[in-house]
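Quick heads-up: structures coming right below.
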Structure P
Amino acid sequence: MLDEAEIKKVLVVVAHPDDIDFGGAGTVARLTEAGAEVVYCLVTDGDAGGFDRAVDNGGMAALRRAEQTAAAKCVGVTDLRFLGYQDGVVEQTLGLRRDITRVIRQVRPDLVITSTPERNYERLGPSHPDHRAVGGATLDAVYPDARNPYTFPELLADEGLEAWTVREVWLTGGMTVNHYVDVTSTVDRKIAALRAHESQTAHVPDLDAMVKGWLSGHAAAAGLPEGSYAEAFQRVDTA
């Protein structure tokens, strides 16, 4: 498994703007602080999200792209790639696998962070169908698609994208947790990133308390000292 010092380039693949900020923005901030390059790949623009019915889908998509761009800057990320799939109806198709494979071969990351493809029966929120579809397509893109030069040969023939092997994947939102990241030093940057998603979080009465409650629970499970905060992942070796 990767040592943190070995993580030089990271690709985050998620369904919606704000997914990574809820699931792992504190970790992203730690990685960028350590000098890693982090790239975000957003499968949709989040056009089916939000609470302002006066904003149409096109307006919501533009708003949420802007919010995600602002949120990313809070944790040191400036390279964002939006695939433009329709929010709410993402399916685990060959086309989605190809599009994610393309980004993997472009970025050539050591680590990929994505959502779990499994349903969470303990807490239903992470189990949005788009999350599961994107997580499954990303795992398929990591193995076997991105590393196999015979899969999607047009990516090499037409775009010059050589095969690439991702060394590790971290999954968010699942029931199986085997890796915790201490984000005590970056929790405020995580919350700032979440506040940048005003269309999604402005209605939350006490966002700080909610987020810190989750993260303190993870820290306790990880055996960290009282007053610590942690994010939780399922760490997957791709060898």
Structure Q
Amino acid sequence: MRYLIASDVHGNLQALEAVLAASPAWDRLLMLGDLVGYGAQPNEVVERVRDLAPYAIVRGNHDKVAAGLDGAETFNPAAQHAAEWTRATLSEGNRAYLAALPRGPLIVDDRLEICHGSPADEDEYIFGEGDVAEALVRARQPLCFFGHTHFPMVVALTPEGDLDMLRQGAGDHDPVRFDGGVRLLVNPGAVGQPRDGDPRAACALFDGDTGEIRLLRMAYPVEEAHDRILAAGLPKVLAQRLLVGR
């Protein structure tokens, strides 16, 4: 069984289509939340994901705000502007779809779970060593995929209780093999708004038969996504950051 894991599309249809077109063959799609927010095509992204019928999906904080389940008061001004625009732009049916998305964490199978923020809290960010250690302990399955930070990483908790950062940050990485001897925490990076300095769309592929985990990057027409944000009247910073992956 091969899982394609995607997170943080953020209304970027061009990046999502590139991931779907360029990813190696997969059997099941796992979505880690934040389908919308920032980008200029929230309806198109939600409709594409609905058509794909993910095997498992959890909501993100931007999904909750766009669906009217939460407020945008904690967002920075550009994100708040985009959230309010997204909520007004979404069709009624797509808002209802986002509102019905389950909260994470969500167990996928006997080894794997997914969440948006962390296994402890769907809105929590995992950044520092303490966050990583707590997440690995709190995870209910030995392999946990998460999003929210837009920053690719693979970190292991060894049987001795040590943290081992196996992969981190921008660029192309060699595969990691999950053999069940350690607990793994994996962020595939962001499909639609990378923040690691690599503007290419990011995702991950997990082969349940071999245990291989691959962090993938795909080039996409970022200029088109950039131009659509400007044409929608959204803050210029949201367009500019796509060009540099920040």
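Which of P, Q yields -12000 for helix-only ellipticity at 222 nm (-39500 (n - 2.57) for each DSSP H run of 4 or more, over all residues; to 500), as computed? Corresponding structure: P.
If mean count of other Cβ atoms within 10 Å over residues 29-36 is calculated from each of P, Q, which structure is the one that comes out at 18.2?
Numbers: P: 18.2; Q: 28.0.
The value was obtained from structure P.
As an exercise: semi-axes √(5λ) of the Cα gyration tensor in Å, for residues 21-132 alone, calculated from one structure in P, Q, equals 22, 18, 16. Which structure is it? Among P, Q, the structure yielding 22, 18, 16 for semi-axes √(5λ) of the Cα gyration tensor in Å, for residues 21-132 alone is P. Given 3.3 as the derived value for distance in nm of label points 7 Å out along Cα→Cβ at positions 37 and 221, which of the supplied structures P, Q does it correspond to? Among P, Q, the structure yielding 3.3 for distance in nm of label points 7 Å out along Cα→Cβ at positions 37 and 221 is P.
Values quoted throughout were computed directly from the atomic coordinates according to the rules given, and no laboratory measurement underlies them. All values derive from a computational prediction rather than experimental measurement. Cβ atoms are built from the backbone, for glycine too; each structure is taken alone.
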